[in-house]
Structures are given as C-alpha cells and as structure tokens.
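FYI, it's all coordinate maths here, none of it is from the lab. This one's a predicted model, so the numbers in the text were calculated from it and none came from an experiment. Cβ atoms are built from the backbone, for glycine too; each structure is taken alone.
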Structure 1
C-alpha cells in the first residue's frame, strides 16, 4: 500500500509548538503510518499566506500526478480536484465545518464553494467525532463516513504532579485561542465573575491578536476583577504542568469538532466544566460538569476532582494516537479492497 498525505505547508514545516490541532494531527498520522511500516509520503502543498499562493496551491494540487498511489489522504479539507488520480482512493479528514458559520474562519465565497465541492467529491470521509459525522451528512455527503477520534500524546498519561494537601487558592483554567468568537471566553469570564469567593482565580492561557475586538472585550471584562489572569500562549513544554495546576478546566466554547483540550485535561485527572447548550461530541463529555449560567461552589469543584480523578484518567486513556492510526489503516485497507 502506497499512501500520500496532503496538507498545508505549515502542518509539516512549522515548529510543532506553533501548529494548530490539525498540524499535530498531520504529524501524528504521518509518524504513526511510518512506524506501522506503511509506504507513506507527505505532500505539504497548500500555502494560505496570500490569495495568490492559495490559488497557486490549488493549481499545483490539481496538476500533481497521483496515479502511483493507492490512497490520497487530505488531512483536512482543501480545494482539491486531482486530474491524474488513477486508481487512488481519495479520503478527506473533516475536523469541523466551522468555516461555514464563523466569520473568523470564513474563506472567500468562491473558496468556500471549492471546499464544499471537494468534501462532497471525496471517495470517503474520516470525521473526527460523531458530531462532525452528522454535520458532513447534513451537508449532503452520500458516501461512507468513518468516525476516528484523534488521540493525545503518551506524555499526558504520565503520573500527575503531586498536589499540595492544604492549598487555599482554587484555580480554574482555560487553554485555547482567546480571541475566538466560537470559544466564547467572554461568556466564561462573565459567569466566573458571579463567583464571590475571593480564594479562586481564573487563568486564561492562549494566543490572541491584541487588536481584535473579541480580545479587547475580554480585556475590558477582566480589568475589574483581579482574580482573572491573562497568561498568554501556553508553551508546549509546560502544557502538562499547566494542566496539573488546575483544579478544573473551564471550557466555555460554543461548539467543538472534537475537543482535544477536554481529553488532555481529563488525562491529567482534571475535571472539565462546559455549558449544557454547547455542541460538544458526546464521546468526550461523559465526565464533563455541565452548567447553565452559574458555576458550582469551589468546594463542589474540588470534591468532584477528588471523587473522579482516576475515572477521568481511565476514560481519557482510550484516546491514544496508536488507536487512531490503527483505525485509519483499517479504513485504507477497507477502501482498497472495494
């Protein structure tokens, strides 16, 4: 079996600490296939640094010769229309369809049509969650949709740092993009501010554009409450240490394609608080604390961690990259045999 992985240039070429979840997915799938003895090549052709480079990327993707491959796997949706595909089976991994809903991730109308057409033209789809499978089918896709949840690194399953027995401060944390409309950090801040307990803090970790309207609103909401700390990007090498410092991850997102931060926190034994009306895949939310418009008391939050610490870790253990890549290989074999 000969496989070609098609991705954006940054997914394979940028420093791993700077890539998005899709970039991590691209590298883990590639490394997993290599370690499984699959004949795999990477084709990081897409460059979105400008409209011109985006257009040229699409043309290069169309003209490339794919006839020597058994599988062409787009690691995320691309405007992909291969002319010389031969017998190769074309798979697209769909992480989400947020580009149809949120201004922050919307392409031009023409590129949006190309993206949708490319997804619908795929021989098969890998959806990262049951929720995204539903969205793809609602889009009108009639082919086979496989659900393969992403994994998290083995480092998340190491023994957590021992916590202080008599810690006075309870720490809620958030890790993710701050200035994202979809992540809805502003709503999270407003709900947190209803807590009157002075012995609790809310740390916000993530990248942001200081000039964005969303971040300006976050800063404004935070300035009058000294318990809210804007920390900036979470360094990759300190990510586990940051999770281990939380008593709970407060994740106020409106919706997620999968929710890696949820699984990463749970793998460290950290409970995750989400809103009941959030669209989050059921497979990551079995142990989430679901709220309406008010947080529990700090005593309830810490007791939940004490009670479910090992259950959280045990549940998260199913989401390994080894399991994910094994399922991807099974899909390849399934398609080749058709």
Structure 2
C-alpha cells in the first residue's frame, strides 16, 4: 500500500521519546519533509501519519517540479516537553536523521519551528529553515500562505469565472500561522475563521466553532489545520463550490475525490496548493535565489493549478 523505501522508529537515548522518519522516495533526489511534533493516542497512529505525510511530500515535489523526493518525520510528544526534554528529543532526532546519510533533509512542520531546526543543526547538517539571524530562511508560513493564495486565484477563475473573491464568503478552518496569513490575504472577501484554540478568535473576521466550519454555507472552504478532514460524511454535508487549502492529506481516502466531483465541488489537491513553503525554502537554501526570485517561483503555483484544472475539465475527475 505504502511502497516506502524506509521507515525507522527509534526511542531516543537521551529523552526516551519516540521519533521516526519515513522515507517515501529518493528517485528524483534526496527526500525533503518537515518534522512534526505532536501527541498521538497510539504509536500506530503516528506511524500511519508519517507514512501518509511522506508520500504526500513526494507528490508535492513532483507537482512543483522540485528535484527531490518525499519524506517526513514525527516526534511523538506523549508527555509534557520541558525545555530540557524538548532539546534532548531534538538531539535524539538529529541522530536519527544522520542515520539516513543525507537521503532525508528535514524542516519545520506542525509543532516545530526555526529554533528547533537550529537545535537539529547542532548535530546534523540536514536541517532547513534555521532562524534568519543564523543564516536560514526562518518560518515557511509566509511562502506557504502565498502559494495557497496563488492556487486560489486560478481555482476561483475556474470555478467562478474570475479570480476576484470580493463579496464571496470564505471559511478558513484553522487560524494558525498559515491560516491567519491566508485570511488576511483574502482582500474584499467575507472571511470567516475557525480554530480549536478559542483564544485566537478576533473581531477582524467572522467566527464559527470548529465543529461547524465544514457545515457552514460558503463559496470557498480553506482547510488550514490538520489533515484527514474530508471524509465521505463531511463531503456530503459540504455547502461550498471550491475547496483549496494548505492542510496536508485532506482526504480520508482517495475515493473522496470522486465524491467531491459528483457533488460539483472543485478541489485543488493539497500537495499542489501547499507547496509554497518547500518551493521557497529550496530556492533560497539550495539554489541561492534571493527573496523576490524565490517568491516568483512560489507564484507559479497559480499556473500549475490553472493547467491542472483545465486538464481535469476534459480528461480527469476534479481533484485527481
């Protein structure tokens, strides 16, 4: 089912915390993918997550024309991580990354950031997105959000006949670092946001509770939090025309894409819409591009989505 090259699970010698790396493919080059740190109910849930995420990274790199394969890593935060324990588990994770001998290149993901990458870099050279003051590109949230907005332009043009979303209702599910930037970039739209963290509620945008975000009638839905949110049951209740967002692995299974098509809902695959962060990071840190040149690469997502949807209209089910 998974066809991965390698999966390694380790218990850290310093921390006693479980970390893992799933290497999906190195056919196109060294595999890239972020390090996710979060709690899981079971280790098997973490393994399934890292396998799905790493496969999605291969698809993301392929769609973006990046000469890399896909991988992902997970740190199972099954206990409170004090600053000392967090540092210990990151150093354990760096040891695991080194076992791959450069075949896996890590970056930030849910639960980690540039400061964590700096800790990894103490023991491994295979970490991206260090803080800017340490020579890295910092957080990839901005380029990721920019890529989603570029995807939205093409998808809106395909769906509504114009890329202008002025007056249209857009629900952003997940008001974290990327979701907030997307919401602020939707100039003229009637933006409604949702987040499991109620403290993020703001008078600047409309608000719906997380349980209602996928039941709210709108023109556009932007999944910007966790993956696995588009199940057959959820899709049957959707009252939107377009779904575009950065959340990884949005579909619970591949058959959901066909159900979206049946309901006339246009869906842009998340591995296409969310590629801005990895495109920008690799352009800067591998190719030496300056900021503006790297952003122009991110903006090409609009053309990629336009081509994808134009092709799907004639030959493929929407979203495939």
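When distance in nm of label points 7 Å out along Cα→Cβ at positions 26 and 282 is computed for each of 1, 2, which one produces 1.6? Going label by label, the one that fits is 2. log10 I(q)/I(0) by the Debye sum over Cα atoms at q = 0.06, 0.07 Å⁻¹ computed as -0.19, -0.26: which structure among 1, 2? Considering all the candidates, the number was obtained from 2. When mean projected area of the Cα convex hull in nm², for residues 106-305 alone is computed across structures 1, 2, the figure 11.6 traces back to 2. The greatest value of FRET efficiency 1/(1 + (r/R0)^6) of positions 122 and 258 (r between Cβ atoms, R0 = 41 Å, to 0.05) among structures 1, 2 is that of 1.
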